[in-house]
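Structures for review follow.
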Structure 1
Amino acid sequence: MKNAIIIHGTEGYPEENWYPWLKKELEQQGYKVSVPQFPTPPVVPAKILEWFDVLEDYLIDQYTILIGHSLGGMFTLRILEKLEYPVKAAFLIAAPIGIKPIKYYDRDLAFRGDFDFDWNKIRKNARHFVAFHSDNDPYVDLANGQKLAEQLGVTLNFVPNCSHFNIAGGFTSEFPDLLEEIMQSELTIDKNY
């Protein structure tokens with residue numbers, strides 16, 4: 001069974017941005033899609049342990065793809081650090097990894113307590129990676145996407161003028177480039193594994 005988990009960012013929720021559209025599109029491709037609601041109180045930092053508590057209700061196995069947006073991308077990296085087996089793929093959109101400027105740097109830092117990542121473990125725990133970032137993101141500087149792609153050994157999917165890939169920043173409620181990358185990854189992964 002193909003399984004996908006879409007992970008929202010700070011103050012996010014399952015029905016915002018392109019999440020409902022992507023959920024519907026992936027379900028039409030035979031995926032079981034979950035979009036959990038993580039606790040993200042305004043002003044006070046989200047707590048990573050509370051996010052892991054929510055995640056316990058969702059299956060993550062070798063057929064899972066993880067799709068993390070913004071802080072959800074950072075959380076996806078934390079998930080990969082903890083797994084004992086690789087998931088099928090990880091898609092990271094506008095993820096902060098500690099390179100300033102990050103608008104809410106202190107709040108993102110407080111989520112885990114540091115921006116140190118176990119890149120070796122992360123790379124081992126997904127068979128395929130895709131990273132998206134834009135040049136006019138008001139929250140997370142492009143250098144985060146560039147460094148993330150470098151650490152993962154992939155080419156950054158640079159999409160100009162897409163802000164933070166959210167509707168509030170003028171992005172659409174659809175994300176066809178991401179869907180295309182997911183569909184392409186199925187061919188690549190199945191051929192190589």
Structure 2
Amino acid sequence: MHKSALAVLAVSLALPLSALAADSYTIDPAHTYPNFTINHLGFSTMHGRFDKTSGKVTLDRAAKTGSVEIAIETGSVSTGFEKRNDHLKSPDFFNAAEFPTITFKSTAFHFKGNTPSSVDGNLTISGVTKPVTLTIDAFTCGAHPMNKKEMCGADASAQIKRSDFGIKYGLPAIGDDVKLQFEIEALKN
């Protein structure tokens with residue numbers, strides 16, 4: 001056997017089998033909806049979402065590992081009321097001019113059986129990074145019924161305090177507890 005062929009064989013044998021089994025996915029921005037709810041003045045629950053999201057996911061069910069990176073355009077916040085959207089983009093809240101992106105980067109995946117059940121990671125909002133665990137409430141992979149491409153979808157949620165990220169405007173009248181929800185679809189690369 002030639003020396004270069006032996007080197008390739010040695011390297012390929014040294015690679016963990018799980019590295020070969022990991023699947024890579026790209027988040028579908030048209031079907032991914034990061035959204036939030038917050039108490040408004042003690043009277044109602046206000047809903048909002050972000051309209052522009054990108055990211056990638058890797059998943060290795062055999063090794064029970066994975067990774068996720070999500071980038072959310074802060075300026076795409078939408079609550080159904082333009083004046084409120086503009087206020088949320090201001091330095092009182094997200095400060096979209098200075099911090100145009102909210103990010104989540106995973107640090108660990110947790111599984112129940114072969115299904116991801118939660119993801120630990122670092123959430124960065126307004127330049128402040130804090131550890132957050134996303135609970136995976138629903139998870140499915142399979143062939144897309146229309147284009148037949150392999151894809152995965154998930155619903156995940158977490159509870160944070162906005163004051164932990166330096167967003168203190170209107171406290172305590174406007175709630176500190178924020179429920180985050182991510183509905184994500186990602187197509188296999």
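Rule-based calculations on the coordinates, nothing more; no lab input. This structure is a prediction, so every number in the text was calculated from the model and none was measured. Cβ atoms are built from the backbone, for glycine too; each structure is taken alone.
Can you rank 1, 2 by FRET efficiency 1/(1 + (r/R0)^6) of positions 82 and 146 (r between Cβ atoms, R0 = 30 Å, to 0.05) and just name the one with the largest value?
Values: 1: 0.75; 2: 0.35.
Result for FRET efficiency 1/(1 + (r/R0)^6) of positions 82 and 146 (r between Cβ atoms, R0 = 30 Å, to 0.05) over 1, 2: largest is 1.
If FRET efficiency 1/(1 + (r/R0)^6) of positions 58 and 138 (r between Cβ atoms, R0 = 25 Å, to 0.05) is computed to be 0.80, which of 1, 2 is the source?
Values: 1: 0.25; 2: 0.80.
Corresponding structure: 2.
For helix-only ellipticity at 222 nm (-39500 (n - 2.57) for each DSSP H run of 4 or more, over all residues; to 500), the calculated result is -11000, so let me know which of 1, 2 that is.
On the way: 1: -11000; 2: -3500.
Structure 1 accounts for this read-out.
Just checking, which of 1, 2 has the largest value of distance in nm of label points 7 Å out along Cα→Cβ at positions 98 and 130?
1
Ranked by Kirkwood radius over Cα pairs in Å, for residues 66-121 alone, which of 1, 2 sits at the highest value? Intermediate values should be presented prior to the final figure.
Values: 1: 11.7; 2: 13.2.
If we compare Kirkwood radius over Cα pairs in Å, for residues 66-121 alone over 1, 2, the biggest value is for 2.
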